[in-house]
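In structure tokens below, several structures.
Rule-based calculations on the coordinates, nothing more; no lab input. From a predicted model like this one, the values you see are computed outputs, not experimental measurements. Cβ atoms are built from the backbone, for glycine too; each structure is taken alone.
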Structure I
């Protein structure tokens, strides 16, 4: 009976994650010219690009852009939907920078990421495409601070210091901006990064 009870709990948690329940609704996403105009107004460094060629024709990006800097520079240019770029920019201005100042007394100068667009399946549901496949997600591995020091999700998430506090508070606040937030506490696939996406499902894995 105990095994069955734990199995039921596990299945319930899995169903919660699969349906995307949890977390707060994310703001409505922009598209097309209105979205590009907002990027320009916020001085985001980007260029419009064609949707990348992919082996799966379903891997298409709505208003694709290649972003090199929001307020902080990205560790390398990333191709994503304009809507995702706008959301990332808003999140950085409203959460990342103020939180870094409050918790660490320094500004964020670089966002280290593992990528945005990638034509691939969802790791937990291989029959469905990941939000990365439509440029609606980004995997953040860490940050560079204005004094040159670094914050690493892999190294600092489970630490007891101020960088860990910063990462946990940032992930919690991210649930108000992104539909799905996954952290090292979500599953082993996210041991070294925070996954943010603006897909149709909702799940706050903090």
Structure II
């Protein structure tokens, strides 16, 4: 059963796709959405995202605001809980899905979720079989891809990660919130890229 906040979030995501050629080129917005029950699960970083005030943007993207408004209903992910990433990362990295596992909807064609990082956080090199697109909704971050120059992206810009391509993300003076899409190979979670670089 979905909540009003999730319905608003879904509509904001659908509209963002309609308005954004980079998202449309990556994957069509799903027409096979199946609702599923979400068991809320909280993490410390949810509060950081909801209470963040250091955005450099004058106004938040409607999808960013919708993700914030639905935060208390979400099942926040802990993808790296049993790794050696450390408590600082786990306490400050936030992610939950709109479409995908533990999300209000599932699809066979796309996963869609939000990633939030406060200023001064390093998301280490990692990889996964799924192709991925980060679309920055607010703030900015330095995107790193194996064998490519790093680039700092801001609201409205996107970074594509090919299947198996190691990539990383660093925030400096500002936080970042991004809408992240996966296509293909949904069953394999990300893993650290140690020994591959």
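Highest-scoring entry among I, II, by distance in nm of label points 7 Å out along Cα→Cβ at positions 76 and 132, is II.
Looking at structures I, II, which one was helix-only ellipticity at 222 nm (-39500 (n - 2.57) for each DSSP H run of 4 or more, over all residues; to 500) calculated from, given that it came out as -9000? Derived from the structure labelled I. Out of I, II, choose the structure whose coordinates give volume of the Cα convex hull per residue in Å³ equal to 112 when calculated. Value 112 for volume of the Cα convex hull per residue in Å³ corresponds to II out of I, II.
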